[in-house]
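Q: Pasting the structures here.
Just so you know, all these numbers are worked out from the coordinates, no wet-lab data involved. Computed from a predicted model, the values in this text were never measured in an experiment. Cβ atoms are built from the backbone, for glycine too; each structure is taken alone.
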Structure I
Amino acid sequence: MIAATGRFTIALVREWGTFALFILRSLWSLLKLRAFFRRVSRAIYEMGVRCAPIIVTVGCFTGLVLGLQGYFTLSKIGSEFILGSTVALALIRELGPVLSALMIVGQAGSAMAAEIGIQRNSEQIDALETIGVNPLGFLVGPRLVAALVVFPLHTAIFDLIGIVGGYVSGVMIMSMDGGVYWQNVYDGVQRVDVFNGFQKSLAFGFIVTAICAFEGFNTHRKSSQPGARGVSQSTTRAVVFSSIAVLAVDFVITSLLG
């Protein structure tokens with residue numbers, strides 16, 4: 001048992017070290033990348049524009065549900081007038097960054113892992129190395145930079161749509177006073193709440209993108225089967241590990257920032 005524990009620990013530390021070096025090399029390779037802005041703008045389109053509809057949809061229904069459940073819960077203690085601040089703080093501090101990150105993982109992250117995995121299996125990455133192009137700078141680095149732009153923007157959209165959804169539930173459906181709702185949103189949300197939410201989105205974006213790219217890039221090394229099944233395994237690992245990382249990092253940041 002001691003030997004098995006030691007082997008597991010060594011393998012885990014080695015994997016974390018490989019992952020850290022993968023991130024550092026990807027960032028360093030950006031210094032020599034040609035057409036930097038073109039690659040970053042394409043990554044922003046893939047992760048930003050294509051994911052916008054799902055962000056708006058999930059944000060709307062999240063706000064609607066929060067408004068209804070919050071109103072029912074608060075009305076039991078006669079505090080339904082603070083529904084606006086309750087919905088806004090829940091979205092801005094927690095649900096907005098977390099759910100928007102999970103939605104991007106499900107759509108853009110899985111596609112990224114599958115795309116890079118296919119390029120690895122079809123030897124396109126080897127071809128890039130042969131012609132003198134750093135594949136980390138060409139495929140991974142621009143996506144890491146784009147994530148730092150896309151994730152905060154999607155979080156802001158999610159928060160705004162969710163607050164409006166809470167207004168629809170609380171005011172239009174449950175007949176709460178609209179002025180009271182918006183006044184509570186204004187009074188309850190502080191600048192530090194918005195700042196903390198954006199900090200989480202930046203951390204989620206960088207970590208999620210790095211994990212998905214790492215799993216796709218190392219498909220040949222980590223998958224038990226070659227070909228399409230290997231790519232599917234890498235994609236599954238990328239989505240699962242990224243989702244777990246989002247929740248774990250959310251806990252750490254919330255513990256540190258409050």
Structure II
Amino acid sequence: MNRVQGKTCIVTGGAVGIGHACALRLAGEGAAVAIFDRLDAEGLALVDTITRAGGKAGYWHVDVTREADVARAIDEVAERFGGVDVLVNNAGISGSTRLTHEITEAEWDQVQAVNVKGVLFCAKHAIPHMRRAGGGSIINLSSIYGLVGAPDVPAYHASKGAVRLMSKTDALAYAPDRIRVNSVHPGYIWTPMVEHHLRASGATDLDAARDDVGKLHPLGHMGEPDDIAWGVVYLASDESRFVTGAELVIDGGYTAR
């Protein structure tokens with residue numbers, strides 16, 4: 001119940017899906033949680049859920065593609081909760097399903113802006129606070145498609161490969177500051193983003209599509225947001241104090257082939 005007691009954790013894209021689960025589990029383990037998102041109603045509802053359960057949480061409307069928004073919000077979190085100890089870079093989009101010979105520059109740039117620049121901006125402005133605190137943990141949500149390829153969504157795959165190597169670079173650069181940086185690589189997790197991706201890919205029977213994609217994993221089914229959230233709790237906690245530059249793969253065996 002106290003695995004991250006006293007820590008302040010920022011979760012981007014925290015209003016729904018994996019981010020929502022991370023915020024709930026971190027709060028349940030004693031953290032003050034700052035939820036960054038553009039889904040105001042969902043974000044405020046989550047804050048209400050956490051505070052009613054006796055936890056600490058706040059919501060900030062943040063577009064992670066806008067550096068000024070990110071810098072302002074992180075400074076406000078530090079002022080409200082007394083610092084920043086953990087950053088969970090979860091905000092992301094799947095984007096266009098067009099292949100490389102079809103995708104437009106605007107479609108490509110949109111995915112990179114959210115999935116890559118968003119990670120950059122949040123880390124950039126959280127690191128000074130972590131340095132002042134004497135250390136911290138940055139947890140970047142990549143994907144199985146930051147590790148292996150597939151013949152679809154090239155912009156998304158490129159972005160998640162970038163996040164993987166950004167994590168390793170920052171792990172090396174900020175290890176002297178006792179700031180740990182790791183990437184998490186989920187398989188298919190049943191979230192609004194995956195549901196949107198299946199619809200955009202032409203699925204008309206979502207139940208059948210969910211079952212078919214689930215069978216791509218050796219365990220035979222998709223994961224749930226909590227499967228990822230508990231891994232994030234581990235990386236946020238002092239249990240992982242000797243873990244940096246690592247890839248935590250939570251994928252039902254997808255990449256074991």
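Q: Quick check on the output: 3.4 is distance in nm of label points 7 Å out along Cα→Cβ at positions 64 and 208, derived from one of I, II. Which one produced it? Before the final figure, lay out each step's value.
A: Values: I: 2.2; II: 3.4.
Corresponding structure: II.
Q: For which of the structures I, II does the calculation of Rg and Dmax of the Cα atoms in Å, for residues 24-151 alone return 20.4, 70?
A: Numbers: I: 20.4, 70; II: 16.2, 52.
It was calculated from structure I.
Q: Once Cα Rg over 2.2 N^0.38 Å is calculated for every structure in I, II, which label goes with the largest value? Before the final figure, lay out each step's value.
A: Working: I: 1.17; II: 0.96.
Greatest value across I, II: structure I.
Q: Relative contact order in percent (Cα under 8 Å, 6 or more apart) computed as 20: which structure among I, II? All intermediate terms of the calculation are to be shown ahead of the outcome.
A: On the way: I: 31; II: 20.
Computing relative contact order in percent (Cα under 8 Å, 6 or more apart) on every structure in I, II gives 20 only for II.
Q: I've got another one for you. Assuming 13.8 is mean count of other Cβ atoms within 10 Å over residues 104-111 as calculated from a single structure, say which of I, II it is.
A: Details: I: 22.4; II: 13.8.
Derived from II, not from the others.
Q: Looking just at mean count of other Cβ atoms within 10 Å over residues 96-103, which of the labels I, II belongs to the structure with the highest value?
A: Details: I: 25.4; II: 13.0.
Between I, II, the highest calculated value is found for I.
Q: Quick check on the output: 2.7 is distance in nm of label points 7 Å out along Cα→Cβ at positions 112 and 144, derived from one of I, II. Which one produced it? Walk me through the numbers before you get to the answer.
A: Numbers: I: 1.1; II: 2.7.
Answer by label: II.
Q: Given -25500 as the derived value for helix-only ellipticity at 222 nm (-39500 (n - 2.57) for each DSSP H run of 4 or more, over all residues; to 500), which of the supplied structures I, II does it correspond to?
A: Source structure: I.
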